[in-house]
Structure I
Amino acid sequence: MPHVLRDLLINVVLTVPLVGAYTMFALGLVFIYRASKVLNLAHGAMAMLPAYIAYALASTFGAIGATLVALLAGGLLGVVVEIVVVRRLRSASATSQTVGTVGVLGLLIALAARQWGTTPVQGVSLFPRHTFRVGNALLQLGDIGTLVVALIAAAVFIALFRFTDLGLAMRCAADNRRAARLMGIDPDRTTSMAWCFAGLLAALGGIMLGASTNLHPYTLSLQVLPAFVAALIGGLESIGGAVVGAVVVGLTLGLVPSFGQIGKQVGAPQLALAALAFVVMSLRGNRFSVADMAGA
């Protein structure tokens with residue numbers, strides 16, 4: 001196999017866990033945006049904190065038990081953020097709600113750093129430590145598991161949103177809260193449920209990404225940023241688009257380093273990703289202001 005093609009294959013394979021994690025993160029972002037028109041900038045911290053909870057409880061409850069507790073904590077965290085922060089700012093504006101999530105981001109990172117420090121640690125893995133060799137690279141079984149779990153989660157939540165009464169109620173409440181109340185739908189309840197689901201997805205993605213890489217309060221929180229690009233590429237209100245966007249983002253980050261010395265420069269993949277996002281959004285005719293997106 002030619003050297004260039006071999007490097008290309010290796011770089012693409014190494015993005016497998018990232019595609020899986022970005023899928024779960026982007027789905028959570030879309031769930032929240034569809035339910036409350038808020039761009040949740042605390043999503044990364046909402047993924048990081050449950051990953052640390054799983055890490056802290058693994059020695060007592062085992063990997064599976066600790067993960068289940070951490071997932072419940074992630075769902076509860078989503079509900080708490082919605083009730084305590086987002087709901088209280090709803091009467092102001094969508095922009096205020098988005099800014100409020102920035103405060104949540106800082107608070108959760110500070111709490112995690114104080115409790116567990118800033119030394120990277122290995123996250124809890126739900127899969128055996130089996131390694132596959134792809135050229136000169138190593139791919140863990142957990143990396144493949146992350147992608148498989150993400151695809152299953154995507155299928156479940158797409159079905160939930162499209163084919164259940166709860167999904168219909170969420171869509172109605174997001175479009176017009178007053179009309180939803182007249183139809184007997186409690187928009188506060190449906191919004192909290194959406195944040196709960198988003199918290200579960202963030203927790204699942206954070207736990208599995210932490211197992212593939214490592215846990216660090218700042219790094220893991222910021223690793224969610226490409227998922228925002230994935231959600232923008234796929235459309236902030238499209239669940240299927242979030243999955244497609246995650247694949248595009250993952251492949252972009254994997255392919256760019258294969259393009260000679262330019263691709264290997266520090267920040268080249270991120271620059272290419274930003275350019276791709278601008279092109280896609282420009283073709284769609286949307287603006288890039290956070291305020292615009294939050295208030296759309």
Structure II
Amino acid sequence: MASHATPVPSDRPFVRSGPRPKLAVWKFASCDGCQLTLLDCEEQLLAVAGQVDIAYFLEASSATVDGPYDVSLVEGSITTAHDAQRIREIRAQSATLVVIGACATAGGIQALRNFAGADGGPDVAAFAAGVYAHPELLDTLATSTPISEHVFVDFELRGCPIDKHQLLEVVGATLAGRKPQVPTYSVCVECKRRGTVCVMVAGGQPCLGPATQAGCGALCPSFARGCYGCFGPMEGPNLAALGERFAAHGVDADGWLRTLRTYNAYSGPFRKEAEHAARDRS
């Protein structure tokens with residue numbers, strides 16, 4: 001399990017260096033999907049660009065401007081010693097730091113390496129040997145950890161990938177100096193709002209919706225499929241009770257463990273419940 005570094009807040013005051021705030025977008029270990037969500041905002045992004053100076057965003061432009069930055073958006077998890085040093089430098093240059101996506105908020109799918117070697121399974125070295133022709137050339141940590149384990153984070157935006165409407169809300173709210181209005185209730189609320197029949201109650205399908213934070217518009221249940229938990233655990237999820245429902249639908253401890261260890265496997269609630277499932281399986 002990864003060691004927890006004490007987050008250190010930035011001591012840089014929110015002082016604009018010009019007539020418009022400077023926005024920076026940074027990438028760590030990730031698939032770039034959350035940055036692509038920002039680019040997919042299209043017309044809305046043009047409106048944002050008219051209000052800020054996009055000082056650093058390599059996914060969109062090779063032109064860069066040195067910090068300090070008023071707002072930094074960070075995608076990806078920390079997987080190397082260089083990453084750990086770089087995020088500290090970015091935090092020091094950023095008045096407000098917002099992390100976006102499952103990788104940045106919960107270590108991402110790559111955080112499965114954090115459980116390597118458990119219960120006699122393969123370790124990180126075995127994973128690397130199975131994927132890379134020359135694993136000896138890799139210089140990586142044994143863990144993939146969220147940004148908040150290394151520096152102070154001002155706001156976390158969930159999702160794999162994030163929702164573009166939520167992203168625009170967070171950017172707009174941050175620039176306006178107010179708290180972003182992002183829901184903390186479950187996907188079940190979204191199902192009810194759109195009139196989607198419950199896939200677990202009516203269809204007998206296992207679904208993580210009752211424990212997953214809203215944000216996707218209940219996309220999978222709207223296609224009669226159970227929720228996969230892309231937006232991570234909702235506030236105060238009752239995962240033990242949900243695990244009992246999964247068992248009632250024929251999911252054994254091993255299947256429940258696999259369900260919990262996906263995009264947000266290293267998030268606190270999912271991680272703790274997975275530990276219980278691992279003990280039940282052994």
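Key figures for this structure:
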{"read-out": "Ranking I, II by mean count of other Cβ atoms within 10 Å over residues 217-224, the structure that comes out highest", "value": "I"}
{"read-out": "If FRET efficiency 1/(1 + (r/R0)^6) of positions 81 and 193 (r between Cβ atoms, R0 = 30 Å, to 0.05) is computed and equals 1.00, the structure in I, II", "value": "I"}
{"read-out": "Identity of the structure behind -9500 (criterion: helix-only ellipticity at 222 nm (-39500 (n - 2.57) for each DSSP H run of 4 or more, over all residues; to 500), calculated), options I, II", "value": "II"}
{"read-out": "Ranking I, II by relative contact order in percent (Cα under 8 Å, 6 or more apart), the structure that comes out highest", "value": "I"}
{"read-out": "Among I, II, structure where distance in nm of label points 7 Å out along Cα→Cβ at positions 49 and 273 as derived comes to 2.4", "value": "I"}
{"read-out": "Origin of the derived value 64, 51, 36 (Cα extents along the principal axes in Å; candidates I, II)", "value": "I"}
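Values in this text are rule-based calculations from the coordinates and carry no lab data. Because the structure is predicted, anything quoted here is derived from the model rather than measured. Cβ atoms are built from the backbone, for glycine too; each structure is taken alone.
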